[in-house]
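Multiple structures follow.
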Structure 1
Amino acid sequence: MISNQSEAMTTFDLDAYFAERQAAVNDALAAALPEPAPRQDPGRLREAMRYGVLLGGKRMRPLLTIAACEAVGGQVSDALPAGCALEMIHAYSLVHDDLPAMDNDIERRGKPTVHVEFGEGNAILVGDALLTEAFRVLVSGERGIPRALVAHAVTMLARHAGIDGMVGGQGLDLQVGQDIPALDLLEQVHALKTGGLFAAAGGLGALSGGANLDVVAKLERYGLAFGVAFQHADDILDNDQPALRDAAAVRIRELTDECREIASAFAAAGRPLAAIADWIDQRAARARAGEDLA
């Protein structure tokens with residue numbers, strides 16, 4: 001077993017790394033979703049898209065995209081198109097999850113949810129618009145996915161965001177409901193619903209940095225393992241699935257060990273990936289200890 005206090009965590013300032021790259025992501029998202037010109041915003045949809053995306057959040061999916069890109073020798077700017085695309089898809093999923101037909105949430109991050117602020121019909125259209133805009137952003141601009149790999153990237157994103165990924169996971173989640181009785185079923189939900197976009201983050205980040213497809217597959221696997229561990233940690237934090245809490249804690253360690261092993265192949269360039277895995281271990285441990293991580 002690889003120690004959850006890896007050398008990367010003791011020598012790498014993850015908070016500073018996150019802060020610098022979050023700022024770059026937020027700037028790129030604001031540029032990708034500019035304020036609408038007068039009389040060029042049907043139904044206030046552009047305004048609502050900005051509201052749904054720029055409301056806040058940790059930006060973990062684009063941060064992982066950047067870390068994977070840098071691990072293979074790419075630059076932050078190379079990863080921003082893919083990272084922004086993933087954040088748009090994540091935001092659309094939250095807009096739709098908040099709808100009355102789904103979770104019926106009226107607040108997110110201390111503000112009214114999109115359907116409360118702009119109407120239910122507009123919220124559906126905002127999600128649709130963000131999903132399609134994400135694919136345009138993915139393949140636009142001078143930096144990002146190499147032209148020869150665009151089809152591969154589009155296929156990867158569609159697979160992980162659609163019925164074989166996030167959307168399929170949401171459907172399975174609705175089907176099985178709360179208090180899932182078995183860890184393998186819970187991980188199936190997590191691997192699709194949460195792990196899908198994180199797997200895409202690892203793979204698209206590697207593609208953005210010009211990696212070969214074998215390396216892309218390894219970082220896609222890193223993202224999937226990280227995503228499942230991330231969701232297990234969130235379950236512990238939120239006191240969801242209490243019957244599986246102890247088993248989930250064991251799985252977090254196993255999954256983050258796998259992440260650290262993959263990261264170690266990139267030597268110094270993989271330090272952010274290793275530190276991000278350590279961060280999940282610490283988050284889960286603090287949640288189990290009853291600390292408030294909000």
Structure 2
Amino acid sequence: MDFTLHQLRIFQAVAHHRSYSRAAEKLLISQPGVTMQVKALEHSIGLPLFEKTGRTLHLTEAGQELLTYSERIFAAMDEARLVLEELGGLRRGSVKVAASTTAGIYIAPRVRGAFHRTYPTLQLSLDVVNRHTVQHLLLTNEVDLALMGLIEDTHHLEVERFLPNELVVIASPHHALAGVPNIPMERLAQEIFLLREDGSGTRADTESIFAKREIPLRVGLELRSSGAIKQAVAADLGIAVMPRDALELELITGRLVILDVVGFPVHRSWSIVRRAGRPRSAAAAALWSFFLSYRDSAGKEGAAHG
């Protein structure tokens with residue numbers, strides 16, 4: 001029996017994603033390449049590792065056993081890497097971060113820049129995805145830390161509040177409600193709403209806010225990015241609920257306005273999240289501490305200006 005760590009890594013990706021194609025996307029290699037390596041591994045072992053029921057891919061008994069041992073192997077390698085990084089201090093190292101879409105576009109870059117100025121020799125990679133994928137990456141130990149808004153299931157996760165996240169209602173400056181004071185939230189039931197796609201934290205927050213008041217949402221369009229939502233609102237195709245952090249340029253230029261709706265802004269928080277109990281590299285521990293220091297500094301500045 002002879003197989004490589006590369007084959008084990010590919011097998012583990014297929015096992016976690018239950019898909020050859022999704023494993024190929026994650027590993028940045030072709031799907032035929034993934035299939036070939038898994039077949040070679042099965043040939044070397046002499047047992048099938050996967051079986052299909054309909055369109056669903058399942059691990060065989062041999063596959064489940066191999067997954068258990070492969071996870072131990074890579075966990076031991078991670079521990080060895082951590083020890084060696086500790087020996088090198090913070091002169092080198094890397095840390096992987098995932099961020100939900102809005103946080104990744106509007107919050108993470110400025111924190112990343114500040115971190116790089118403090119630790120110029122450390123490498124920080126950022127993966128911007130939807131919140132469900134963020135939690136998957138955390139729970140499968142594919143990233144060290146995440147920045148996100150709404151977290152529905154904190155099981156196995158360590159969560160710290162980071163920066164405030166104000167949700168506001170936005171419209172075109174030409175909208176009939178622009179400039180109207182003290183708009184009752186019930187009045188918005190007459191308006192067309194533009195929403196992000198299913199899986200978006202902003203969409204989930206929006207639906208929750210209006211459901212609690214039993215106010216129906218008339219959905220006009222579902223769009224896959226905050227930028228697309230802002231463009232559509234500026235074109236007066238409807239109104240939307242968005243984090244204020246994503247609106248700085250549009251508010252300055254007057255392309256969008258915040259409606260004065262009773263009950264808004266709704267106060268939420270961006271959070272930093274990591275897998276509970278996972279061994280930390282020196283770089284990952286430094287980034288977590290940096291986020292907390294950045295939060296505390298931002299809070300003091302806000303209090304000084306307040």
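Since every read-out is calculated from the coordinates, none of them should be taken as a lab result. It should be emphasised that the depicted structure is a prediction, and the values quoted were computed from it without experimental measurement.
Using Kirkwood radius over Cα pairs in Å for the comparison, can you identify which of 1, 2 gives the largest number?
Going through 1, 2 one by one, Kirkwood radius over Cα pairs in Å peaks for structure 2.
If helix-only ellipticity at 222 nm (-39500 (n - 2.57) for each DSSP H run of 4 or more, over all residues; to 500) is computed to be -22500, which of 1, 2 is the source?
Going through each structure in turn, the value belongs to 1.
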